[in-house]
Structure I
Amino acid sequence: MRIVLASGNDSFRRALRLLLQFRPGFDVVGEANDQRELVGEIDRGDPELVLLDEDINELPFAELIATLHKLDASPAVIVFSENMAKAEAAMNAGASGFVLKGDPPNRLYVTLENIRLKDGDEKRADYHDFFQSG
């Protein structure tokens, strides 16, 4: 799965990249510091998924997610947020999933697997499945 990381926080993007490099099937094809860079990375990398940090907020989440869905690539979006209300608002705006910033890494892995398997017949990942594998 091709992924673009979008966060204004360099350390957060590096941490996400580190988490993903040890999981087979996930390839980070771009990184963005702001919304303009994000659209450019989507155009260049043709990702299937954007991991979107709430700190990229030049536009309200609802507008940004709607904009991303209008792009030719129309990637799925997982939102990282510090609070549940913002995460729920992102889901209502069309995000495919969310991870709270305080969640353990396994929550991210489960969310990624469920998006990857969304259209397949395979069993959807469960949070506990990843305690044995990672």
Structure II
Amino acid sequence: MTTTPIPAPALPAPQPEQPAVVRTWRPKTAGILNIIAGVIVIIVGAGISTLLTEGARLIQTFAFFGIDITPYIIAAVTVAVVFGIVTIIGGIFSIRRIAYGMALAGSILAILAGVTFFLGIPALIFVAEAKKEFA
């Protein structure tokens, strides 16, 4: 009686291993700083708009000189709210380590908002240093 050997199943070719990306604290810290900065920008923008629009005497004083500052107040508040929202979204993306560009934009707008530049500068540095950690 002759037996024929059973061929061994073919093994899949070994895949080259991807180097593991080291997850550091930088993106999470940058995200937290951005979220805090965004909230501060929105609160300050809303507070200033409330003070200026409720200060009827100030508006009447400028109106006396022929200057209506209401459109400027509305524009400044709109810019502040947009900067704050983009900064918060950038902070969320930074914490989740997705959309590097949006995290970077949030950090940049935190600097440009003026009030929160001291939070935006370290956030920008941390996001830039952690570029490889973003998907």
For relative contact order in percent (Cα under 8 Å, 6 or more apart), the calculated result is 19, so let me know which of I, II that is. I
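Taking -23000 as the value of helix-only ellipticity at 222 nm (-39500 (n - 2.57) for each DSSP H run of 4 or more, over all residues; to 500) derived from one of the structures shown (I, II), identify that structure.
Details: I: -13000; II: -23000.
The value was obtained from structure II.
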Output 39, 31, 30 (Cα extents along the principal axes in Å, calculated) maps, among I, II, to structure I
Across I, II, distance in nm of label points 7 Å out along Cα→Cβ at positions 25 and 97 reaches its greatest value in structure II
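Looking at structures I, II, which one was Cα Rg over 2.2 N^0.38 Å, for residues 17-72 alone calculated from, given that it came out as 1.16?
I
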Origin of the value 0.00, where FRET efficiency 1/(1 + (r/R0)^6) of positions 9 and 33 (r between Cβ atoms, R0 = 25 Å, to 0.05) was derived from one of I, II: II
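The numbers here are math on the coordinates, done by the rules we state, and not lab data. Just so it is clear, the structure is predicted and the values come from calculations on it, not from any experiment. Cβ atoms are built from the backbone, for glycine too; each structure is taken alone.
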